[in-house]
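Computed from the coordinates by the stated procedures, all read-outs in this text should not be read as laboratory data. All of these numbers come straight from a predicted model, not from anything done at the bench. Cβ atoms are built from the backbone, for glycine too; each structure is taken alone.
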Structure I
Amino acid sequence: MRILHFSDLHIGVENYGRTDPNTGLSTRLGDFLGALDELVEFALGNGVDLVLLAGDAYKGRDPSQTHQRELARRLLRLSGAGVPTFLLAGNHDLPAAASRANAVEIFATLQVPNVYVGARLGSHTVHTPAGPLRVLAVPWPSRGAMLAREESRGLSIEQIRQETERRMTDAIMHQAQAVDPDVPAILTGHVTVNGATTGTERSMMLGNDHVLNVSAVQQPQLEYVALGHIHKHQVLRSGGPGGSGPTVAYSGSLQRVDFSEEADEKGFCVVDIDTNAPQGKRMTDFRFERIAARPFVTVDASVPGNEENPTDFMVRAIERRPVAGAIVRLRVKLSGAQSGRLRDADLRPALSPAHYVASISRELTDEARRRLGVEPSDLQPLAALRLYLESQGAGPERRDILLERAEGLLASTDEAAAP
C-alpha cells in the first residue's frame, strides 16, 4: 500500500502575484494549483493508493467559488482513477462558530466518491485499491466548542489550552488502542508537535497553538504519523521496521508563502506499507519527493564606501543571483550620499526576469542619516519602518516578523492597484 501525504495547500494565498492575462486569475493561484497538479500526476503515475491532505486546503475558512472549483477538479481526477483522498480539517478550514460548516465539509455532505473528510477526532476506515486502511484523524481542535462546555466555564485561556491538549492526548491513545491489529492504521493530525521547527504558520495562525508531545501521536499500533500545520518539512521521529514506533513527519507546504520559507524544500511524503507484516512494523519505505515550487530570492548587498556608481554595483549583485522566475526582494546597505545616487527605477531592468519584485529596501550606514526625522522622504517604506523599529528597541525576531508582514501588505496593495 502506497500513501501520499501532503499538507497546507492554502489555496487562496495570492500575495506577491499579478493577474494572469490568459485566465484573469492571480499567478500565485496558478503556482499553488500547479503544485497540486504535479502531485496528482505523481499519484496517478506511481501506484498511489491514498492521497492524504493533513489540513488547510484553503487559505481561509470561506474559500471563493473559484478556489472550491479548482480543488474539486483535482479531487475528481483522483476519484475517477479510483484513488481515494482523505481531507483533514485544519485551522484555516474551521469556521469561527462551532455551528457553521468547515471549508471541506461539502465533500462529505455531497458524498463525493472516494473522498473522506476528517472533521472530528476519530477513526475512519478508508477503502483503497490495496485494501482497507484505518485513519485516525486529529483535526485542529475548535476552541469555540471547548468554550461551550459547561466544565470550561471560569477557566483561563491557558487552562483551556492545557485541558484541550489533555483531552486530545487521551482521545488519541483511546483510538489507537481500539485499532484492529489485522488492519494497517495511520494517524493524521493538524497540530503542533513539541520539537517541530516552526516558520510562516506562526504568523498565519488563526488562534493560539496547541502543542502535543511526540509520545502522544507516536502510538505503537500505528504505521505512520502524517502531520500538517507546520510549513517546513521535517521528520520528528524515524520509525519503521528498524525504529521504535511509527515515523512521525511533517510534509510541509507545497509552495512557499513568504521569505521566511526561502530556503525550505517543498514537496510531499510517500510512504510504503506492507499490509501482510505485523502491526507496528508494516512501513517499508519513506521518502520526500520535491516539487518545482516558486523560488523566493533575497539579494543582500553592501555598497563599499568608496563606490562612486552604486547603480552599477547593485546591477552586478542582482545578476549574480538566480532571480529569473523568482519572487525577489532587494536589501541594500549604503551611505546616505550613495543612496541619493541610486534610483529604484534604474534597477528595474536587472530585476525584470523576476516573477515579482516584492520590495527594494535601503539601510543607511552613516549614523547621521539613520536618525528618524532626517530627510524621511528619501527612505523607502520598509527602510523607514526598519529605522523606526530599531529606534524603539524592537528585538531582531519581532522586527523581522513585522517587516515580513509589512512586505505582504505592500505586495497586496500593489496587486490591488494593478490594472
Structure II
Amino acid sequence: MSNEQALVRAAREAEAAGDLAAARGNYEQLLAQDPQQPNAVNGMARLALMSGDANTALAVLARLAPARTDIPLLTDSLMLKAAAHRALGQQAEEDASLGQALAADAYYWPALLQRAQLLEQQGQMKAAALMYRDVAKISPPAEFRPPAFKEALEHGEQLAAMYAEALEVSLLEAMGAQPGMSQKWREAISIISGRSKPYLSQCNQLTVPRLPAQPFFRREMFDWVPAFEAFTADIRAEMIAAMSEAGDEFTPYVQYNPGEPVNQWAELNHSRAWTAFHLWRGGKPIPENIARCPKTAEALRLVDQVHLAGTCPNAMFSVLQPKAVIPPHHGESNARLVAHLPLVVPEKCQFRVGYDTRRWVEGEVMIFDDTIEHEAFNDSDQLRVVLLFDVWNPLLSLEERQIVQKMSEVERKFRLGEV
C-alpha cells in the first residue's frame, strides 16, 4: 500500500469513527503532497460542511481537477458542491451541480433524489412527484437503503403515491361518462397513473406466444359449465365426507424439500394453512381418492381436461384456513386455464388475478389464466374450500393443443434423460 493510499484509508477510518481532528490531519497531509488529491479535497469539503461552513467547502472543492477524477469521486464532489449551495440557499447553483452529477452518471439516484427535493421546495409538486417516482425505480429496495437516505426515500414514495392517486381520480372523473368504460379501461387508467403495473402472462414452463393475457374467462366460452355446476351439491357432500373420514389425506399444498429455494412460499411450506385433497396430481390420478368421490369424478369427465406430460391434469379440493393468504405467484403454462368450483365461501374471502379482484360465489365456476400473477385471501374465521381443476385454453385450436402436448412430452423426456 502506498503512502497516499495509507493516508486516505486512515482519514476515512478517522472520519467514520468521529475523530474529525485526525481525519483533517490526514487530509491536510495529502493536500500538502498534492493540492488536487480528489479524496482529500472531498474530505476537507465534507468536514467544512459538517462544521456549517459552506463557503469554505465551495472554496476547497474549487481545487478539484475533474479531468483527473474518476466518476465516483466526481459525483461525490458534485454532491458536496450541491449540498453547499443548498446550505447557502443558492437553488440555481444547487440544481446546476446536480445536473453535472447526473451528466457524469445518469443513474446516480442520490442526485436525482436531491433534485426532486429541490423541485418540492420550489413548490413544483407534480414535477417532484414524477421525479420521486423515477428515483424509486433505480434506488435500492427498502431493506438495502442507506440509513441517511431512508426517510427521504420514504417521503418521496408517499408524494409519488399521492400524485398517482390524484391522477387516477382525475382520469376516472374525466372518463367515467365515456361509453364503453369497462374494467379494461379502468386498469389502463390505473397503469398510466402509476397505481398498478401491467400484468402479463409469465409461465413457469411452457409458453404459447401471442395468446392474450386475459385474467378471467367468460363462463359462456365453456359449454360444459352448466352441467358441471349441477353437480355442486354432490361434490360438496363428497368433500365434506372426505374431510371427515380422510382428514389426513388433506396434505399441505406447498411441500419444498430442505435446500430448495422457497421464495414467497416460506410461510406456507409444509403448512396446513393451505391443504389439498388430490384427485389428479401432475397428470396422474389418485385412485383411492377418486373412489371416495365418484360424483366429483363424474363431473370432471364433463370437462375439457388438459393432458400435459408431468403437469396436467390436476384436480383437488383446495382448503384455505382462516386468516390464510396464498401469496402472488404464476402458473405453469398459458395453454391451460385453472377453474374453481367454490364449495364453501365465507365472507371476507377474495381472489385477485392481475388487476381484477373477485369474490368466489358458491356453485358458480370461475375460470382464469393462472400464468398472470394471482393471490388468494381468507380473512374470515372459517374454512374456504374450492374444487380446483385444469381446462384447455379455448383460444387454442385442436392442432395447437396437439403441438403443445408434443412439446411438453419431448421436453419432459429430455429433462429426465429419456431422449
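Given a computed value of -15000 for helix-only ellipticity at 222 nm (-39500 (n - 2.57) for each DSSP H run of 4 or more, over all residues; to 500), which structure among I, II does it belong to? It was calculated from structure II. Structures compared: I, II; top value of mean projected area of the Cα convex hull in nm², for residues 212-339 alone, i.e. the largest, recorded for I.
So mean count of other Cβ atoms within 10 Å over residues 28-35, computed for just one structure, reads 21.2; which one of I, II is that? Only one of I, II returns 21.2 for mean count of other Cβ atoms within 10 Å over residues 28-35, namely I. Can you tell which of I, II yields 0.20 when FRET efficiency 1/(1 + (r/R0)^6) of positions 52 and 164 (r between Cβ atoms, R0 = 30 Å, to 0.05) is derived from it? Attributed to the structure labelled II.
Ranked by Cα Rg over 2.2 N^0.38 Å, structures I, II are topped by II, which has the highest value. If distance in nm of label points 7 Å out along Cα→Cβ at positions 124 and 324 is computed to be 5.3, which of I, II is the source? It traces back to II.
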